[in-house]
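Please find the structures below.
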Structure 1
Amino acid sequence: MELNKLLRKNIRTLKPYSSARDEFSGEAMVFLDANENPYREPYNRYPDPIQKELKQKISKLKNIPSNNIFLGNGSDEPIDLLIRAFCEPGVENIVTINPTYGMYQVAADINNVEVIKVSLTSEFELDGEKLLQAVNDSTKLIFLCSPNNPSGNSLDKNEILKVINGFNGLVIIDEAYIDFAPGKSLLPVLEKYPNLVILQTFSKAWGMAGIRLGMAFASVEIINVLNKIKYPYNLNILTQQKAMELLDNEKQVNVWVKKLIEEREKMAKYFSKLYFVTKVHPSDANFLLVSMKNAKAIYNYLVESGIIVRDRSKVHLCENSLRITIGSMEEDNVLIQALKDYI
């Protein structure tokens, strides 16, 4: 794979914006370079544009070198940047599975990039050969979500590797829910595949959705492209500081994950016994996709009861299905009681 040939021409020749902090490294006593207000420290200062300290901490956590890490405003930022960097608007395309996370389509639409969707099997499994057959000369990126949203299942690793090995462009694996699927991440093999990009997030297992912190792991060359075109200060100082603090609590996160997996199994058993449920789909995530006879009516009933779930009935292969997040035991018991009253 020759990365420069994949890049849009204007991105190859782009001279990136250089912030004041990009031009300096080391220690200093006085900063008079960025037209900052000298008062209200530390919030008067621009944040570190490349998040060095935070990346070092994440590097130890993920066992991935810092220069293979890009940090963004959620995973949505690297999704958008990858499309902007590699896909010529109105000319080139991306390939995704169907159903999957909706932001790939939204980001492509914003950038005027065609999306080719390849259906999963009726059991939400990936057919790597079928996906590769959908690729054409204008395809630059393939997006795969594993565990997948909204189905919840992990895609077969051998099928994913078939796609990575069979495609000359970039393959992006979105592992937003990977903390709930131990041992299934592709991070350990990242260095073997120069065309592989892995997305992860702190929004799910780590409980940091409110601070918007996503990660992209890739070769140094790909990370350099993302750094080249991102906004100079894409992560604010509050996000960086809070993340540094919360990353010290990995043991608590492991406890939460264990509880949520146990609660997921409990709720799956409960749903499977309801007379109106036709199938509880296998899940490696912190949610369940539940197919039922009258999903819309149950959704409306739950809304009236003050319980919000996601109606996925209009999504391909998800007809008459609700996607239900696993909450705390107390929250799930409220749902159970509401469904008992419905019955």
Structure 2
Amino acid sequence: MYSAARRAAAGICLAAALTITACGGTDSQSNPSGTPPQQVTLITHGSFALSDPVVAQFEAETGLELVVLPADDAGAMVNQLILTKDAPLADAVFGIDNTFASRAINEGILEPYTSPAGGPEQQQLAAGLEGQLTAIDFSDVCVNADLRTVPDGAALTFADLADPRFKDQLVVENPATSSPGLAFLLATIAAHGEDGWLDYWHKLKDNGVKVVSGWEEAYYQDFSGPSSEGDRPLVVSYASSPPSEADPASGQPVTAAALDTCFRQVEYAGVLKGAANPTGARQLVDFLLSQAVQRDVPGSMWVYPAVADTPLPEDWARLAPLAGNPWGLAPADIAAHRDEWLQLFNDQILG
């Protein structure tokens, strides 16, 4: 069964792979006997987590050992997979989302596969992705507020974030390397239009917004929430984050999502082209839609399961409501303009 020690070792292997092309076991030439591999390797972002009993169930049902390669944020992970696509790092990938999916498809890192295990609602979450990815979970990317400092945080709007009363209080992720960072950028583009989003970001910059590389850095190092070490009471995170921060004694919320700032994010799993164990990769993608996993993801990864009617924790209706009308952009628009938007952001906001 995979463990924290194995994840640490896999992280070393991943870092080395970017220098020497691939870790042992991912190249078909490393298995000259033709014996089917007894492992399946999953590359995923740093926030991936499944409970040990669920992993044990997969290993018992398939006879495969699950090896997890932890990458950084989803955007950085997609970049890594593109750089190593001629010698893939793993068999399967989890965590490519709807902001980066078109790039992964266009770069040819995926073997076409869509799990037959999902129903119509789950399949709709992957519509337009050419049958190459399977939707596993979703959530809304929104600004989260530490209610101890910003008691009206749930009601904040984009305009509020640029208000001087919130100067030096917001931390966001770099959209070039972070999927929630890109989701938030897309929300601002949807809200302010092609002619207004850069002006809005200049206002955020003037108001002291801090841009960091990824979600874990933003949330755990800069945010002031109970599980964090920072001093900024506003952070780009998820509508499903507040239950993890609720007061353990009273159950009352300590953080809240500003639902007027949300972008609906969907996470996918897929089979990597050139995988050493494509059969195991398909089994793993199928398993991620099982009831065991779908029931597990709210508590293990703080996201909503993609399979409709999966039971949710009782307090989610109160602490983790989804946005009624999240901001969104058509996948074709994202694919056509993502690089242009990122370049403008880099030049004018980070530059």
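Read-outs: derived from the displayed coordinates by stated rules, not from any lab. Keep in mind the model is a prediction, meaning the values are calculated, not measured. Cβ atoms are built from the backbone, for glycine too; each structure is taken alone.
Thinking of 1, 2, which structure, once distance in nm of label points 7 Å out along Cα→Cβ at positions 160 and 232 is computed, gives back 3.7? For distance in nm of label points 7 Å out along Cα→Cβ at positions 160 and 232, the value 3.7 is produced by structure 1. For the structures shown (1, 2), relative contact order in percent (Cα under 8 Å, 6 or more apart) is largest in 2. In this comparison of 1, 2, the computed figure 12.6 for mean count of other Cβ atoms within 10 Å over residues 192-199 is attributed to 2. If FRET efficiency 1/(1 + (r/R0)^6) of positions 48 and 272 (r between Cβ atoms, R0 = 25 Å, to 0.05) is computed to be 0.00, which of 1, 2 is the source? Working through the options, I get structure 1.
Quick one: Cα extents along the principal axes in Å, for residues 64-111 alone came out at 34, 24, 17 when computed from one of 1, 2, so which one is it? Clearly, the read-out refers to 1. I have 66, 47, 38 for Cα extents along the principal axes in Å, calculated from one of the structures 1, 2. Which structure is it? This value belongs to structure 2.
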